[in-house]
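These notes open a run of structures that come right after.
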Structure P
Amino acid sequence: MDVDLTLFVAPEKPSECLRLLQEVGCQLEASRALFSLQEHGYCQALLRTLRVDVLLPTLPFYETARKRRREVALGGQPIIIWDA
């Protein structure tokens with residue numbers, strides 16, 4: 001089981017993505033994750049026991065999908081999801 005997470009940070013600033021992931025407690029190998037973000041717009045991290053697949057908005061699809069986001073409650077906390 002994993003979670004797919006798109007971080008809407010500038011794809012040309014992958015270190016910003018790493019900083020955010022580390023701030024929320026994700027574990028990752030920074031140099032490997034940075035390389036993967038730079039080359040593929042994607043990396044993996046671990047949050048507790050949950051794998052997190054992290055994507056940067058590198059394709060035009062992301063802007064279209066972003067417009068369809070909506071807020072829902074998860075565990076009593078508001079989160080934003082993409083409406084399929």
Structure Q
Amino acid sequence: MRCLGHIGTSLGADEVGLEEDNIEVSEVVERLRSLAKGKEVGFDRFNTLAMVGEGEAFVPSTSTRRIRDGETVVLIPFSHGG
């Protein structure tokens with residue numbers, strides 16, 4: 001999955017893979033937050049926009065959307081510039 005803006009900065013990588021299938025996007029965000037241990041983390045499921053597949057977009061805190069193996073995911077912080 002692609003992590004834009006300060007999400008990628010917090011993780012030290014613009015792309016991150018998780019080995020799980022059929023996981024809710026809100027859980028993905030929480031797991032990524034745990035990978036940024038020891039760093040200031042400015043993203044959570046309430047201030048992140050998730051884009052899945054060919055443009056389905058939503059805030060993870062308002063959706064129970066599950067990610068299946070092979071689906072593309074882009075996480076964009078609300079504060080991300082143009």
Structure R
Amino acid sequence: MDCRIGCGACCIAISISSEIPGMSNGKPAGVRCIHLDENKTCKIFCSQDRPAVCGGFKAEKMICGDSFEEAMEVLTHWETFCAQ
């Protein structure tokens with residue numbers, strides 16, 4: 001599965017503990033990454049500054065579902081469940 005253009009759920013729902021340019025402490029779950037533009041497109045997607053954790057994330061049907069809303073629901077659930 002390819003990422004849906006304009007989704008960006010993974011750039012909002014999940015926490016990132018590694019440094020992101022402009023976010024030296026990463027980002028907490030539920031916080032929009034500062035590199036996600038108004039069209040929900042990553043501004044550093046092709047940059048070497050993109051964190052490895054972001055580059056390692058692969059879109060899959062069971063994670064991303066059929067819509068942004070479904071992806072947010074699944075990712076938020078996983079983030080909450082794994083944090084316990």
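Nothing in this text is a laboratory measurement; each read-out follows from the coordinates by a stated rule. Note that the structure is a prediction, hence the values are computed from the model and not measured. Cβ atoms are built from the backbone, for glycine too; each structure is taken alone.
Some points to look at:
- Winner on distance in nm of label points 7 Å out along Cα→Cβ at positions 22 and 70 once structures P, Q, R are ranked, highest first: P
- The greatest value of relative contact order in percent (Cα under 8 Å, 6 or more apart) among structures P, Q, R is that of Q.
- Origin of the value 2.1, where distance in nm of label points 7 Å out along Cα→Cβ at positions 6 and 62 was derived from one of P, Q, R: Q
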